[in-house]
Structure I
């Protein structure tokens, strides 16, 4: 006899893109969730978005209990994200309980033990007045700081949590941390009162800051472990970019697709497998951008939609250079078969770039995606954040398109490598190396298929030239051992 599965706790969508994937469907309904973070980590945005998305997405009214900032500051700050809180207040869908310092002495606490009765009464009145189903308290640290001793502070928070649960609302409560990787809370007990705990970090690693979200505890269900990148998007708010996956959700295929170069397809024994990721690595000037242009041109010629994202060259440079190889990118764009996005790496943070690229893939729905080059983004990233970026992006490409291509730049002119510090060689299905080879007193170009999963391939290093027709591959180099 099989044992019955335990009942799943009903979930409430938070309304933060990407968070539902991390939490496995949202936060448990009618429970208390603690959001902890250092100054500037995004706690107030999280709390506000929790209420805003409830209003716009689920028709849930909300109550915002502010214990630090004044309501007018929150209205003003959140307006930059596209949320008209004043209008929602006028419509009876958002209510403030102002327990900020200017009101605490005469309206929140009574007696030497800081009785929470007045605050609870005000929250209950606000919940009833708008029929709220969501409550946000920001920040609970300002409340517990009023207590001289830990025990009465802990009892007060238990009282608050119990009252909110009895009111039938789902609550997000924020609290401050002193360090991104130090103690979770200042007094050390707040996390034990909450059913769920989410940590927001804005950690400084080297000279770069890295925003991440981690679900530390989620009662009544499973969730993705570890830290996940997030960013703040104007008009949208917080967007979480999950970098971990619980399963490989994309399919495999034996169907072959062209690389854009027929002679290279021959080396690949018929082309690239659908649902594969192709890494092209080589030193500057070996032909990576050429292969990228021919890759998208081959896709367009086959009736596919292609997305080309460049971090090395401007749009004008891409068009000019491709024309010299016989590839008309402008005509492809005009037909709607190609979208070109050219951005400088320094134009945004790494998590912002990742979110923009995933959004572009979702919006344009390309059959193949090309990125030239990932190496340029290393200038703005830490090793850890870059690895997360690569894993998150390549998984999304495989999941949402038929074929992906990325390029990387080798630092050694005479030796092309699929370097491990890119964290992509192991997850690439096909690796092509472009070499400079010294032959007869001059440097010649060579192309080599280093790896191809699920298929045999040409093992030779072949000579190639760049002409007005693109890449032209010729015979293998003779006596190759002397060339390396």
Structure II
């Protein structure tokens, strides 16, 4: 199909007829092949966000505009909100939307115009320092409520210094000011600012430090995005208030400072409270203290009147106490008499009870003799019972003794494995067996085996091999 773009004028009649979709596809392929990824700058207009998350807008300048689309996967990574009227730089793929035949740009990423690499450097440094914990809120120091000396790090020719001085003169004339001069713009300004902050920390002559500069472009404020400035702020032993640029301007120093003010004037207002407000608070405190003192005087006066009413003459007080002692003396004497009578009664009662329960030795001797006689009888009875039990157990044991069977003329027969032979059928001819008698034993061999159970008949005949005890 690439030959379609090189057809000469004389052969137009022979050129193939294209469908609209094929034409748009060929045009898209050619555009994407000719234009690599590139940066385009312009102003955002017609911004629309679809439910799918894709963002549609146009980039325009004074003479033309082009339609753009930024797909959701790219828009979610942007990190800031797009608005109409913003001047941006877009990294785009030039293409064509085949369904409508619209020429458009597929946006890969965006950055604010005029910032470019500076803004990317700012974001990278901010992210790195934030990961280090340099901006942690827990590390921020409190600004003193009533400082007596305020330090200002700025250029002596800066309008911001005049704003700070006039604000402090108007609000807190009692506060003295120390200026630490430094460059706030241009080459080497960042290192000079850091040195001024370190110098203020080393001298330790101020209670709070203001780092300020008036508004300007990103390039004008770039010295306050220096890493050395941020680290000097965090290392400074004095709390630092930043007042750099306008309210919409943010620098690395703002994130590192203990307090951030939108302007130098606001920084001065944060550094020292207004004198008139302090005087009003003092007057209100003085009035409250006077009222409290007056109330205390009234309360103490009433307490004094009540105590005076209770106060009596010493002679009258002593007479009343003397009467009380006489009454207590009479009650004590009566109580002692009553206690003595009661104790004597209890003693007599205990003596009588002791006489009733006193032991009689003669009566207990007879009891002991009876118990001894019963003990001897019980012992004899127990011995007789145990002797009879032993006799019965001995007789039973003798009855169970296998030797008793041999005494009645019986024999015990064992095979070669030491097992008792109870039936003749378990024997075989010429099998060796052992026969035990009342006295001695005989090792014999079987001649023949029979099932005849007649005791005097011909049973299993044996031949004695050896005999022994």
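If you rank structures I, II by percent of Cα pairs over 21 Å apart, for residues 239-390 alone, which sits at the top with the largest value? Mind dumping the intermediate values first?
On the way: I: 48; II: 82.
When percent of Cα pairs over 21 Å apart, for residues 239-390 alone is calculated for I, II, structure II comes out on top.
Can you spot which of I, II the value 10.2 was calculated from, given it is mean count of other Cβ atoms within 10 Å over residues 279-286?
Working: I: 22.8; II: 10.2.
This figure was derived from II.
For which of the structures I, II does the calculation of volume of the Cα convex hull per residue in Å³ return 809? Could the numbers behind the result be given before it?
Details: I: 186; II: 809.
Traced to structure II.
Of the structures labelled I, II, which one yields 11.6 when distance in nm of label points 7 Å out along Cα→Cβ at positions 95 and 399 is computed from its coordinates? Walk me through the numbers before you get to the answer.
Values: I: 3.9; II: 11.6.
Corresponding structure: II.
Kindly point out which one of I, II the value 14 was derived from, the read-out being relative contact order in percent (Cα under 8 Å, 6 or more apart). Mind dumping the intermediate values first?
Values: I: 14; II: 8.
Value 14 for relative contact order in percent (Cα under 8 Å, 6 or more apart) corresponds to I out of I, II.
One of I, II was used to compute helix-only ellipticity at 222 nm (-39500 (n - 2.57) for each DSSP H run of 4 or more, over all residues; to 500), and the result was -15000. Which label is that?
Details: I: -9000; II: -15000.
Clearly, the read-out refers to II.
Match the computed value 0.10 of FRET efficiency 1/(1 + (r/R0)^6) of positions 135 and 255 (r between Cβ atoms, R0 = 35 Å, to 0.05) to one of the structures I, II, and report its label. Don't jump to the answer; show the numbers that get you there.
Numbers: I: 0.10; II: 1.00.
Label of the source structure: I.
Taken together, the values in this text are just the output of simple stated rules run on the coordinates, not laboratory data. Computed from a predicted model, the values in this text were never measured in an experiment. Cβ atoms are built from the backbone, for glycine too; each structure is taken alone.
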